[in-house]
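Derivation of every value follows stated rules applied to the coordinates shown; laboratory data play no part. This one's a predicted model, so the numbers in the text were calculated from it and none came from an experiment. Cβ atoms are built from the backbone, for glycine too; each structure is taken alone.
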Structure I
Amino acid sequence: MTTRANLIILGLIALALIGLPFILKPYGIFVLSMWAVMSIAALGLNLTLGYAGQISLAQASFFGIGAYTVALLGPLGVPFPLAFLAGGILCFLIGWVLGYPALRVQHHYLAFVTLAFTTLVFLVFRNEEWLTGGIYGVSGIKRPVFFGWSTTKAPDFYFFTLGMLALFSFFVWWMIRSPWGRAFIALRENPVRALSLGVDTRRYTLMAFAIGSALGGFAGGLYAPLVQFIEPNAFALGLSLNILLMVIVGGAGFFAGPFLGALISVLLPEWLRATEGFYLLAYAVLVMVLMAFCPTGLMGLVEKAGLALKRRTKLSEAKAP
């Protein structure tokens, strides 16, 4: 598609996202807010997995660290922007350290390392009651107020979350088009060749983990005031697998992949609730069918359709007298 067509599509999507809260009920707005939060977390994992090629099952841990940071610092009088920023920075630093095993192990071995980290963080959340409240969690998390603008109501917090999604999306879009993004892709395609071309594979591997982890932390920092109650089970391995599913279903390595993947993961189960007890089964079947026929995800399917249309157009032009 041309640049003009892309801009028109983006404009229509933006108008829809801005207009939907005015016609939806509070629960519908909550679901949209959850989509925005999960899209940020999936953006981070897509940067680590889709662009840098580093497998991670630790995104739920960073999501939880960001959420608990905001939830615990708020009652101490720390303003939300500072608590939110602190959660992201903490996740960046931990992600940088977690990236060191990626310098020595790859593929499923790296997945086991990040899986062990997820288990460790979950146990800390559950057992360290003096810090996290243990199984009782943290309740009464307040939504932020900015210069007199309260985000207590569902539409207000949705627009705040949507603005943060736009900000982080622009940051990721800029990054993947910068020399950093090209270095990440080179690292994913062939680390040895990238090293021979002068790419500092060590530094970029650590950066991929750190930035992806920070985005997971920022997503968690938005999740805490959205639900206003957090407990350890919300950040177990299942969340990491769900975020991984978002990236793969949407299309790993595609900028728009996390948005579509989060749309499928968050909204599709809600749409299927009409099937009552069978909605999880229907959701699982739909995802398996999609992966069987389109392993590159929804964006891969769109790309294939675009290439097929372009070839058909060229053949038609060649046959024309």
Structure II
Amino acid sequence: MANDGKVKQHIPKELRYSMRDFNSEFPNDAACLEYVKEQRWPDGMAQCAKCRKETKHHRVGNRTAYACQSCGTHIYPLAGTIFQKSSTSLKTWFYAMYLMGSTRCGISAKQVQRETGVTYKTAWRMFRNIRSLLSEGDLQLEGPTVEVDEMYYGGKRKGVSGRPMRGDKKKVPVVGIVQRNGLAIAKHVSRVTARKLTGLIRKHVTLGSTVYTDEYAAYNTLSMGKRFVHRRIKHSAGIYVQGDIHTNSVEGLWSLIKRGIGGVYHHVDAAYLQSYLDEYCFRYNRRHKGNQQFRSILERASRSVAA
């Protein structure tokens, strides 16, 4: 068969979004501003604060403002978003979100600095603000099968093994809840106790779901009141899969987070850990969207209007 010079694509067409696509859709700041405006006020139709009319608004010169065609009062699409009062090019913001949505393991602020020419401080601040939008909040996992596990993030402890004790200065606990073939959440918690674990599960898992865990004693009260069906796998006995009883899905999430943070960021301070967990869960929950994850991030950023 003759080679026509075209590279065979294994990614479905609807999930592809290349750098060429990005530059075509967002060639400059004006195109980026127009996108944000359309997200907030489709076709420029908005209620004017002065004349109270639902009317068309038009771009005002080179400013980031649109004027009411009836009375001339301005509206500002960037007001209340993470872009407000930023001196950084709007396209640079969009490009940072494109990079964040185009990688499975994450991208460092240092890499954004190298690619865009902004300072490291600016790149770090941009990523911090973008991550602030990625929390799944009170996400509800509707089951019917859910896995729960805990992991401990931090530096190595010399000469110590097993679960960290309360007050450990090296490791901080994280609880993960994963719906099989579905969504996931990960929460940095102060302590891993029965009350904390059952509280998180009751908040995020639909009643009646089957919950799979290991044999950690803090899960002992999970089936009380018949809220959930509880199944356990005995890791201490060297058993990791027994029929449909396992925690492989949540272990996969841990692998993604640990490899991502360790390989890209190397270390994350406990004070910022939750925002990084939110980033990886956001990406995990949209793993079937390919490079269109960028679109999900961009929509949140464009609509992040303060109350």
For 6.5 (mean projected area of the Cα convex hull in nm², for residues 175-254 alone, calculated) the corresponding structure among I, II | I
Out of I, II, which one gives -0.30, -1.30 for log10 I(q)/I(0) by the Debye sum over Cα atoms at q = 0.07, 0.15 Å⁻¹ as computed from the coordinates?
-> I
Which structure, out of I, II, was relative contact order in percent (Cα under 8 Å, 6 or more apart) derived from, given a value of 22?
-> II
Origin of the value -23000, where helix-only ellipticity at 222 nm (-39500 (n - 2.57) for each DSSP H run of 4 or more, over all residues; to 500) was derived from one of I, II = I
From I, II, which structure was distance in nm of label points 7 Å out along Cα→Cβ at positions 103 and 263 = 4.0 calculated on?
-> I
